[in-house]
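There are structures below to look over.
Derivation of every value follows stated rules applied to the coordinates shown; laboratory data play no part. As the structure is a computational prediction, the values presented were derived from the model and not from experiment.
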Structure P
Amino acid sequence: MSYGWAGDAERRFASSSGGVLTALGCHLLETKKADSILHVGPDPDKPMRSRRVMSRTAEEVKRNAGSR
């Protein structure tokens, strides 16, 4: 079994599962290795539900991080 988590404590606690995928998505966008990240975020009409989100900036990825 392997373990992983984001090195940034704020990101780690704001994200689900230790923030690994949030940190990876942000890194890929910040280093221009990806143009966008397809992930899930909260549904504005049903906050306990998720919806597909296409983020083009690290801030958008962070805004949609976390468990529901």
Structure Q
Amino acid sequence: NAAYGKLIARYNKLPLVTPAKTDLTDYVTAQTVDGLFILLAQQEAKIRQNPAAQTTAILQRVFGKK
């Protein structure tokens, strides 16, 4: 992580470049959360399209019995 920080610091000193974010942990965390929400949305779409996928009481309650 120290080497990455040094590299980004040097990059950010270059003229005419957009400064890069320096916190790799924050970036990875944000990308992971985004990916989880994408997967969640895909699963929700499948459940809404296929009523047979509503196999549990909670899914039937959330998505409604059809």
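Below, the figures for the structure above:
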item: For -9000 (helix-only ellipticity at 222 nm (-39500 (n - 2.57) for each DSSP H run of 4 or more, over all residues; to 500), calculated) the corresponding structure among P, Q; result: P
item: If semi-axes √(5λ) of the Cα gyration tensor in Å is computed and equals 46, 11, 7, the structure in P, Q; result: Q
